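Any read-out appearing in this document is the output of simple, stated calculations on the displayed coordinates, not a laboratory observation. None of these values were measured; they are calculated from a predicted model. Cβ atoms are built from the backbone, for glycine too; each structure is taken alone.
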Structure 1
Amino acid sequence: MTGQNWFVSNDGQCNLLKTIPFGENTTHPYRLYRFLTDLEDILDKISDDRLRLQAICPLVRQLLESSSWLQFAFLEPDPQTGWAVQNLYDEPFFPLTVQLVAWTPGAISPIHNHGSWGVVALLNGEEKNTFWQRSPTAKFPDRIQTIRDHLLTPGDILCLMPNAIHQVEAMTPNPTISLNLYGETYHDLRFEFDPILHTAYNF
């Protein structure tokens, strides 16, 4: 699956990501267990979040190209919430979560950050990300302002720094499906933002 690799900084800037090689590519099918092992090696050896994302992104690309089952792993969005999450990997006391996420057509997420590094690899549909940055004032310390919109199409990979703020909107008539990875989440650093009231609260 072809696509572009994108990087979103903590201040909401979205640019093409220059990846770095980590380990050796293999001619064998790149299965989920091998992917998870390679991810653990990166997390053990690289502590800087940006460098981690530069090393993780090529592994996600390799997984997309090798694991055809991801293209057929259909997840039905919840009609009440507009989305559904299927955990592929979430081990207690280990800082890594791998999920399939499905959005119903037209669903819009709250404006939020993740409090950890994150990777979104789009499998089906189109996903519009609106990026924001903090723009505090003396009166409104949690004020944010819009930076730009960016449309993800199948094969695109979006890498998010822990304080990157975004909002997701599913754009196609069919469900939008993505493979999502997150590092260790510090919940006191994870916020939902209200751009009208200029507030932020933990979630």
Structure 2
Amino acid sequence: MCYRTKLNSRIKEIEKTFNAPFIEPEAYTPQEEINAFDFSTTPVITDVNPGEIELFHWGLIPHWAKDDKIRKMTLNAKIETAEKKPAFRNAVTNRCLIIADGYYEWQWLDPKGKSKQKHLLEVQDQEIFTFAGIYSSWRNPDTDELINSYSILTTEANELMSEIHNNKKRMPVILHKQDQAKWISGTEISRFSFPYEVPLKATKI
């Protein structure tokens, strides 16, 4: 799965990469490690507003949810089943690019995972890249606050990630730069499942 990401790049670098400005640049903070379970906001580009960079919460809250408790279970969405799962099926046509410059995974060194080796994964040919994401807009019934949130799609692990993420053997869907527009334009979701992949490099930490 994918629960720790990295986006330590500066605003100017991100804006230059995607030829798009931040809507709220003052709200962005570079982070060496982003914990999904903090449900923090991170930069995204959506299908509705592809010319600007927005900040959405990690952890998708379906529009029908009574509260936000579901988000701890919707940090990731399996690409193979997203169209069928109640939490995701209404959001699979809401596409977004989730911006990052790395993510972390732990390799189990024993059968029960008591000993683990942390790895930083980066894309070989993209300093700043995007995960394939889906998103939802939810209005808090108690505060009337509108919350935009997303989930990172995951797929079957490739050879490298099967060795590193050796307990679950999954990996996030990372897009080739030339496919980012295809993703947010609504290209069939199954086309981005493994063996679709980008070249990754792993560094032990």
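For structures 1, 2, which has the highest computed value of relative contact order in percent (Cα under 8 Å, 6 or more apart)?
Sorting by relative contact order in percent (Cα under 8 Å, 6 or more apart) in descending order puts 1 first.
With distance in nm of label points 7 Å out along Cα→Cβ at positions 94 and 182 as the yardstick, tell me which of 1, 2 scores highest.
Numbers: 1: 1.8; 2: 2.5.
Checked 1, 2; max of distance in nm of label points 7 Å out along Cα→Cβ at positions 94 and 182 sits with 2.
Taking mean count of other Cβ atoms within 10 Å over residues 86-93 as the quantity of interest, name the structure among 1, 2 where it is greatest.
Sorting by mean count of other Cβ atoms within 10 Å over residues 86-93 in descending order puts 2 first.
When FRET efficiency 1/(1 + (r/R0)^6) of positions 46 and 102 (r between Cβ atoms, R0 = 25 Å, to 0.05) is computed for each of 1, 2, which one produces 0.65?
2
Determine which structure produced the value 2.3 for distance in nm of label points 7 Å out along Cα→Cβ at positions 38 and 158, calculated from the coordinates; the candidates are 1, 2. Please list the in-between numbers first.
Values: 1: 2.3; 2: 2.9.
Structure 1 accounts for this read-out.
Upon calculation of helix-only ellipticity at 222 nm (-39500 (n - 2.57) for each DSSP H run of 4 or more, over all residues; to 500) from the atomic coordinates, which of the structures 1, 2 produces -5500? Can you show the working numbers first?
Values: 1: -5500; 2: -2000.
So the calculation was done on 1.
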